[in-house]
Every structure is written in structure tokens, then in C-alpha cells.
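Multiple structures follow.
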Structure I
Amino acid sequence: MQPYARRRAALLRALAGGAAIIPGARQVARSNDTDFPFRQNSDFYYLTGFDEPDAVLLLLPEQAKHRVVLFVRELDRTQELWNGKRLGTQAAPILLGVDVAHPIGELEVRLSDYLVGATTVHYRFGESETFDRTVLGAVAEAGSKTRRSGRAPERYNDPGMLLHAMRAIKDPEELAIMRRAAQATQRGHLAAMRATRPGVHEYEIEAIMECEFALAGARSPAYESIVGSGDNATILHYITNRDLLRDGQLLLVDAAAEIDCYTTDVTRTWAVSGRFTAEQRAIYEIVLAAQKAGIAQVRPGNPQRAFGNACLRVIVEGLIEIGLLHGSADENIEAEKYRDFYMHGAGHWLGLDVHDVGRYRDDDDEPVLLQAGMVTTVEPGIYVHRDLACDERFKGIGVRIEDDIVVTADGNENLTQAIPKEIDEIEAVVGSAAHAISP
């Protein structure tokens, strides 16, 4: 638990007289008598590594004795018989390294006392109306208790202002988990490529891939898998995954594994038949060149937008070369004429969330500078929709290539480099296990 203790200690120092309240996630009902799979709140997990619902963490630098307090579910033989074991209040301090643990049912009674002495409450409002009322009531009660002496909170701050700056820089333990998730993702994508052939459904590819994620230790995908063939590849967030794969189509797969709440985010595109057509190859080579140009710009000291600008210029120049855009690259970029074919950004932060926390612009509204430990995706794409007025040969082609890049002290590390993306590599793999699925 040392990494979690180290993060809590850093946040305690940064609170400077305040008190932080970090609730965990709640179990959410899916339908009658069933719940969605539980996924812990990312901020809470970052500070505790604790994966049970209905828990709350308090960080209290002004308290003399209990500076790290956890509220958890009590042991309950009946509930544990039906739903699994609980950690409980006695084991939590030992196994999680907190100062003391209380039953979650005592939070409203105890919270005001813990807030006495703090000048600021660091809590994010708006995520739970019920819990918001609990916090407001506790602050009011703390004020009543200190009317004649002592201090009570007088203002509120979002803890993300401090916490998310910490989360933006991954420590070695986080990167080790993300490398494991990348390996699971590699296993899934390779299985998907091998199983691809005409006559297979998108959902069959999805199932094979996510099975491999699980066999590699990922209990769930990082997000709903996108498995889009043909025209579906031109839909950015296509998740229906029902259509039949047909000869002559491309298959765009945007899917990744999550391990210990840490995510990867990977996209690969390949030909259903195992061989790219001339038009598919032309589009693919532009996107691949754009991604390589972008990755080369991921290094410490560079503005965050540098890799996006590099991707954009290569895409625009490539679209002009094959006749989908006309005029100079500068003119097309200035007028944003490329947006018919490339309408999203080139990447986003990655970590405990797929679109992870962290600022993209600084206090002066300038792009943030990349620092060692940041992790970003680099994911250019080209999408030629059927309704565009352009060369018919390219219609229905959608290509995106996405990798997960760590900023290192002297450059970058591509966590997902081992997943094939060169055309000859892809063509050697796709369909190599074609008989694994019967049409």
C-alpha cells in the first residue's frame, strides 16, 4: 500500500489547513435485483486502492491523531453470504494503512467533529445531491460547535484542483499497471485480427477480443468496444457491433483492457479479407504517417498541442495528394476544410480514466507543456462518409490508428507498440485463425 500512502501524504501537505472529503462510488442498479458491475471512483482509488462501494475517505491535516480516516461498510454475515466478503472497520487500518476506520453509517454523526479546525473543505459538489446535503450539514454543525472558540470551514474548493494535478503525472507503480493493461490489450487485438474473415459478425470479434482481455487478467474492457466494419468504421463511437463482416471492407476496432482501474485505449484498422485495396491502403498510409509524426512530438517540454498539429498537417497534405482536398495545406488548415474527413482531436490524457484528468491549457490559456510521467493517446483518423461529395472510390473508408504514449525524461515510450500497425504486419496476421469461428 506504499504508493497510496505516499499519494495521501502528498495531498495532505497540499491541503494547507483544509480537509478533503473523497467519496467512493456507489453500487448502481441495472435492473430488478441486478446491479451494474461495480467500478470504483478514480480519485478514491488513487488514494486508497480500496475497491468496495459505499466508502468515504477523509484527509485531515489539522487533526492531531487521525489525519487519514476511512468510513467503510461494517461486516455483515448475511450480506457477505449473498454478495461476498467485506473488509470491515478493524481490518481496514491494518491492510490499507489509514489511521482509523468507522462504519459508513456513522459518517453523518462523526463528520462535523472531523471538520473542526479546518478552514476549507475540499469536496466536489454536484455528483450526489444526498451526499452534498450531508457535507453542508456537517459544515454548518462544525460552525455551531466553534461559535465561541476554534475554527470551522469557511469556504469550499474542488479537490480536483490539487488531486488531478497529481494524477496527471504517473508514478512507477501506475505505469507498471498500465503496461500490464497494454499487454492484455495486445493479446485481445491479435486474437481479433486472427479471427477476422468475411461472414463473421462484429460482435463475434468483440467477444473473442474481450475474452482474451479477461484471460490476460483484465476483468473488464476499459470502455464499450467499438468494432465497426465497412461504413460503420466512419462512425466515431459506433458500439452496436451487430453487422456481418464482408469482403472488401475495413474493420476498425477501438477497444482496450482495464486492469486495477487503469486503462489503455487502442485503435487498429485492418482489411476484413486480410488485404487492403489500393484506396484503403492510400488512406491508411496517410493516417499511419500522421500518427508517427505525432508520436515524434511527444517529448518533455513540447506543448501538448504539438503532436496534434503534426498529425493534422500530415493528414491534410495526404488528403490533398489523393484529391479529397484541394488547395494548399495552410489554406485547408486555416479554413478547417479537413473537418469533413478528420473531425476529432489527436489525443487525450490516459490513466485511471480513459479520458483522464489533467489540464490541457495553463493559467495563461497556453497549451500545457508535456512532462515526464504524463500519458497521452495519439489517434489521428480519416473517415470518408457516404454522403460526402468526393471521389466515390474512397467512400465508406474509415481508418483510425491509436497508441498510448508515456512522456519520458528524454522522449517517449509507446506502451502499445507491440500491436501490429504496419500494413505488412497486419496482413500477415489477419485471418490466420479464420476457422476459429464458423459463419
Structure II
Amino acid sequence: MASLQNRNGWFRVSFRYLGKKYTKNLKTKGEKTAEHVKTSVEELLGLVERGHVVVPEGADIPSFFVSGGKIAKQVVSEQPKTLGLRNVIDQFFSSLPDDALTEGTIAGMRCHQEHLCRILGDDFDVAKVAEADLQKFVAERAKDAGARGERVKVETILKALRTFRRVWYWAGRRSLVPSTKFPMRDLQLPKEEERGAFMTRAEIHRKIAMGGLSPKEQAELWELLFLTAPEVEQMLEVVKAKARHDFVYPMFVFIAHTGARRSEALRAVKSDFDFDAGVVTIRERKRSRIKKTTRRVPMTAKVAQVMREYFTEKHPGCSAAFSLGTKKLRGIKVRDIPVSVTRNEAHDHLQRTLAGTEWSVVRGWHVLRHSFISALAAKGIDQRIIDDCVGHCSEEQRRRYRHLLPSQKASALASVFG
């Protein structure tokens, strides 16, 4: 026998045929119409059971019974449509909740998507992806020039593959692709030079002064820069004098004294700052994919003083901790209400503030994070405390930041060997 189900006002009919349950959306909200179809289905089931009607081979069972036996069979000769790469990736991005990933993460994944589609093809059949296809992507992508002219880094290639893998498992959960492992385990990746250890400004100047380094090689050295604690304070004084907008100096101080990422600073709201307890809650995105996490970092006296003054005297009044207010900026046509500073605005004002000073070698906000961690490591702070402050998750990340000032390394060796 058949039964009706009402889902959000729409009727569906459910019945069993040869021991298997079938359900068909009737595309109607009319109860009388639905009852009529149900009766028709029950009558046809009886005729089939008694042998008066034969269900054609290859027929779409739910459609056959709902239509009163008028649909003979499916067109089995038609080839199934290919699940194109661009199509499935676009579906994946469309399915993401608005706050699932940061703006920067989305931009990076979109960039990886373009390279995947360029090399494998927009219509590449995702359901048939094999190790050879991924190896082709690795080989072709490794030939591309990176942002600064050098070859694309292996880590960049891996990020693209991880993006593809994430899309693959998303599609697998929706039965769009086979429920098998993504075939990237045995890929052969190109070898590249290990990234150098972070260096002080003085170390980098000495290496450049020795000569023989091309402009590109010198630029690579400056990517390894971290500032000593006294240098950070000197730079902050310059920023305080040169900042063109009220948010700039507080944001420099906040990141320099907490080790927060740029994205974490831009995500901060005023209520995250508990001046009575002397702590700030930092909103994370990298620690977990399934839930929003936070960490609490003690505020130094300078952070507390600068942020309190900024909120009290100069803040434009919105909930975002760092905001430009309604000031009209280059490239912005309309800004009717105060909102958080964007990532591009933050980077632009960092460069504008430091331009023409000895601190123009600071390429981005990440240098302040490196410097914060270096300062803690240089003082011999327990690694667990460093992890808790900056939100590290893996041993690879810890190794990247685990370095001491050269003078302290020398002192350690001298204490052993004299």
C-alpha cells in the first residue's frame, strides 16, 4: 500500500515494490490531488501484483507508478553527464556558510581553483580523478612563476591539492564521486631549498654588505626578518608619529605585543578587551575546522593603555576593534557606517606608514608576529606558554619559530665549552 507525507507543505507519496521502499515528490500542496495520486498508485500496484501490468525493464519505478504506468522506461543509452571540475568546485564554495572561512582563506582557495581548472580543464571529470592526473598538475604547476618571479613553492602546490581533496570529500558525502580515498598519497613532489632561519636586521645587513647577492636574493633575506624587542619599540614610536589614521598605531601595538595574526586583529571586537582582568580574547580560525575557537592573551601595560585611549577618545563607535570610521579612502566609493578595516586596507596602511623610514624593510604584519615569538623564545619562555599565546598547533610550526638571538646561542655554547 501507499502513504502520503507532508514536507513543508509539499506532498510526497511513499510505497514498496519488490521489497524496496520508493518515495516520489508529487510537486503539489493540494491534499485532494495528492490523495488521488495515492489511490492511483495503490491500484497500479495491485494490477502489477496480479500480473495484469508488467513494469518495463529499466523503468524509473517511482515515476512509473505515479504516472499511472504511462512512463515506459528510462533512456538507458544516454551517457551520464560528466561532473566537471569547475562545476563541482563552484558547488562546494556555494555550500559554505558565510562565516566558515576567512576572507583570505577563501581568496587563496579560489586562486588554487583557477590553477586546477587551467591545468586539468574546466570539464575534467572529477569522479574519475586518478594519481596520474594529480601528478600532471604537480608537474605543470611546478613550472609556473611565483609572485616574485621564482618557481611556485611546493607548499603552494600542496595547498591546491588539499583544496581539491577537501572538495573531493565534500562531493563524496553527497554521492557525487566514489567514496574512496583521494589519490594523492604517493605523489612525487619537487625538491626545494629549506626556508632559512629568521634573522635580525643586523644579520641581514651584514650578509648584504658582503656583496654578491642579487636584488632577488636580498629580497628573500628580508622575508626572514624579525625585530628584537628594542627594535619593535623603536618602530612603534615611528608609527605613532607617522600614522595617518587613528587605528594604525593601536593595531601595530596590539599585534606587536600579542603575536596576533593580521586576520585575528581584524576580527577583534571591542568587547574582546577585558581591561579589568588584563586579558584580550583572540578569535581564531586556524586551530579547528569544525568550531570557532579562541585564546586568551594577557595584555601588556602598553596594549592596555593604548587600546583604552583609542576606544575612549578616537574610536569611531562601531563594534570592530580596528575601524576607519566613515572616512573616504582611495578606492572606496561608499562607506556610510564605521566597519572593520579590511585586509587590503591594513596592508596598505602598514606600507604607507613605514615608507621612507628605516623600518620600510618590514614587509607585512607577520613580521610583528615573528618578532613577538622570537622575543619570548630569546628570554627562554616555556614553549607551552608561547604556544598558548600565539595559537600554534603543529610541531612544524614550532620549529619554524623556534630560534634564539645569536648572542644568546653563543652564550649557551660558551657556558659549556668556555
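Could you tell me which structure in I, II was used to calculate percent of Cα pairs over 20 Å apart, for residues 188-243 alone as 42?
The structure behind it is II.
Supply the structure label, taken from I, II, corresponding to distance in nm of label points 7 Å out along Cα→Cβ at positions 52 and 252 with the calculated value 4.4.
Source structure for this number: I.
Name the one structure among I, II that helix-only ellipticity at 222 nm (-39500 (n - 2.57) for each DSSP H run of 4 or more, over all residues; to 500) of -11000 was derived from.
I
Check the numbers for relative contact order in percent (Cα under 8 Å, 6 or more apart) across I, II and tell me which is largest.
When relative contact order in percent (Cα under 8 Å, 6 or more apart) is computed for each of I, II, structure I gives the biggest number.
Any read-out appearing in this document is the output of simple, stated calculations on the displayed coordinates, not a laboratory observation. Note that the coordinates shown come from a computational prediction; the quantities given were computed from them, not determined experimentally. Cβ atoms are built from the backbone, for glycine too; each structure is taken alone.
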